[in-house]
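Asks: I've put the structures underneath this note.
Only the coordinates and a few stated rules stand behind these numbers; no lab work does. This one's a predicted model, so the numbers in the text were calculated from it and none came from an experiment. Cβ atoms are built from the backbone, for glycine too; each structure is taken alone.
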Structure I
Amino acid sequence: MRRISVILTECLIALLLSMTGDHQCVAEITPGQTAPGFSLKDTGGKAYDLSSMTTHPMAILYFFDADSRPSQEGLLSLDKLIKRFKGQELVVWGVTTSARESTVRFVSQTNPVFPVLLDPGNVSDHYAARTILPTICILGPDRKIIDYFQGGGKTSEIMLVRLAERTLQQKQTLVAKAISDTVIEKNPENINAKTVKGYAEMKEGNLANAEKIFQNVSTGKGEGEILGKEGLSAVYAKKGDTQKALRIAQEVEQMAPERSYAHLVKADILYSQKKNSEAEAEYGKASAKKEGEIYQKAVALNQFGRFQANLGKFDKARSLYDQAVSVDPYYVEATSKRPDLLPSSSEPR
């Protein structure tokens, strides 16, 4: 009798959910899968089909509530960035289930450069973007989902930092710094945004600025000290102060043995000193470690691939290259140079 009672209760709950319309069969959205296709119209009646994004390098789907300012916050930050850096390869589509009049009011008040699409609900259901807003989905080539975030506030910060990392890997250093500054302005304690800005300064050759940023980050405890010292080791390596760079990299390795970047700094230095066997061991560690920023993991895999290519091990190089692209499809060094075609004189950066 108890078993029958349980079954009847479950059936009653399922019936009530179906009657209220809140029960949705939604597939889990995870990075790596292809984004569900759709076609929606903006407030002016123009249709937008996601299939047009197949060959586009980057697109952001931003699901939000047109009546909620906190839900709009990250979207408005993106709007300011796009208006400031016209011509960058970044597409944003706002998607909302809000009433038409609320959406029209939002568009007229903010005048965004991107379309705001009216969703009757089906698309938001497919992206699990009904209950928690905003929901942000960053797409790469072939509509591959690269990042997926839900919630405002801190989540919007995380989304912007991740976007800064992606643009940094595309060598769009000015954009990466601008995005980082946007986050830092709202939250001066965001060490991840500061770190991205530090690497952007380093890529531009502004080593003094980069050193200052990383010094500031390293004064923090825990993650801040680790991120700051990782950056400092890279700066000193660029300056040619290899002894100092190796010492700090060793400190990071002791504090965070599962992080990869310190091994990469050591590997590059050892390779430049013609210590190939030691360099290979460090490249291997950098590629195998599980912890670290996504863009750093891609660099480690690509560097190890180029090292293998220089040894004539092209199959292994190609495999590492493919892994680098899989980890971060925006890493220009990996996407523009096939390791199996590198001349024997090529060296890791």
Structure II
Amino acid sequence: MAHKVTIASLGRTIDVGDNDTILEAALAEDINYPFGCHSGTCGSCKSKLLSGEVRYLDYSRFALTEEERAQGWILACSAVPIGDCEVSFEAPAESESHPLRKIECRVTAVASATHDIKYVTLEPCDGRPLEFSAGQFVNLGFGTLPGRDYSMANRPDEPHLVFHIRLTAGGVASGYVHRELKPGDIVALRGPYGTSFLRKSHPGPVIALAGGSGLAPIKSIVETALRNGFGNPLFLYFGVRDERDLYLEAHFQALAAAHRNLTFVPVLSQPSAPTARRTGFLADAVARDFGTLAGWTSYLAGPPVMVESCKTALQRLQVAPGDCHADAFYTEADRPAAKPAFP
């Protein structure tokens, strides 16, 4: 049985099935609802429940506190209506409106970044550049496979779209990309999406934390900020397991040499041999390097565990919640485990 959900922010009413979240139903209707992780961890889809009732799927208490829930706030990605409802979302304090597009793109290059990450370069078949903000993502459909979300690694002013696609265990889409995708293939694209984008108006220093292929949106953010003339301190921490997982190191070293305000710090969490590099977890490295980050803006992207631990570290270092912009990379295998029924 479907329930009627009115999105007061947009003056739209949609049907939401018994087992669907409000966000799932909104995206199926091509509604540009703010969201990031799909999995209750980033808080981007936080909305006010104006009327009606919902049941909850699991979510991070960082994304939605008990106090907020008591005040009637929900996460659209983790709220399943149990009757007709009315909700309202708030746009980010600084937002940029880009048209939501459904287009076909042609693959122009596929190359290896590491043993399990591919660079995939696309160009829109209609010749019109995709408008997006640095840090956002799109949904890509390869062949007849279901779409998957991937972040752009290029700057918005660049003509081609570049993605860093990691091979995941049992990943149907990533497996296809790594074994079969080739130049000339056509890829279906929907987007852009995401609220973890570069805030251009924030005047203070920036700390950016990337784990694995989470380097893609962070690369876009860092390079766009520098191109826009950002002159305050800008720290980029890049966490991977071992030496073979590092990529674009020379690129960021050269960028740091050209921009004295940029500091690039690679960190290995599980080095297989003695190393002169920083070791340990990103959250611990940041906690050791700073006494406070009050007044800083932070951007995070990567595996959920890394994002959650770094969020906690940044909170302790006094980064304001509104200045912490996170994009957790959940795989399809992660999602069911991340979203059991929540009382």
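Asks: Assign the value 3.0, calculated as distance in nm of label points 7 Å out along Cα→Cβ at positions 145 and 209, to the correct structure from I, II. Write down the numbers at each step before the final one.
Replies: On the way: I: 3.6; II: 3.0.
The structure behind it is II.
Asks: Using the calculated result 42, 24, 21 for semi-axes √(5λ) of the Cα gyration tensor in Å, pick out the matching structure from I, II. Intermediate results must be reported in sequence, preceding the final value.
Replies: On the way: I: 42, 24, 21; II: 31, 25, 19.
The read-out comes from structure I.
Asks: Given a value of 3.0 for distance in nm of label points 7 Å out along Cα→Cβ at positions 65 and 81, point me to the structure among I, II it was derived from. Please list the in-between numbers first.
Replies: Numbers: I: 2.4; II: 3.0.
Clearly, the read-out refers to II.
Asks: Kindly point out which one of I, II the value -5500 was derived from, the read-out being helix-only ellipticity at 222 nm (-39500 (n - 2.57) for each DSSP H run of 4 or more, over all residues; to 500).
Replies: Working: I: -18000; II: -5500.
It traces back to II.
Asks: Right, something else. Of the structures labelled I, II, which one yields 10.6 when mean projected area of the Cα convex hull in nm², for residues 97-240 alone is computed from its coordinates? Before the final figure, lay out the partial values.
Replies: Values: I: 10.6; II: 8.7.
Of the options listed, only I reproduces it.
Asks: Hey, another quick one. So relative contact order in percent (Cα under 8 Å, 6 or more apart), computed for just one structure, reads 11; which one of I, II is that? Kindly include the intermediate steps, with their values, before the conclusion.
Replies: Working: I: 11; II: 16.
Going through each structure in turn, the value belongs to I.
Asks: Say we calculate distance in nm of label points 7 Å out along Cα→Cβ at positions 137 and 201 for every structure; which of I, II gives the highest result?
Replies: On the way: I: 3.8; II: 2.6.
Ranking I, II on distance in nm of label points 7 Å out along Cα→Cβ at positions 137 and 201, first place is I.
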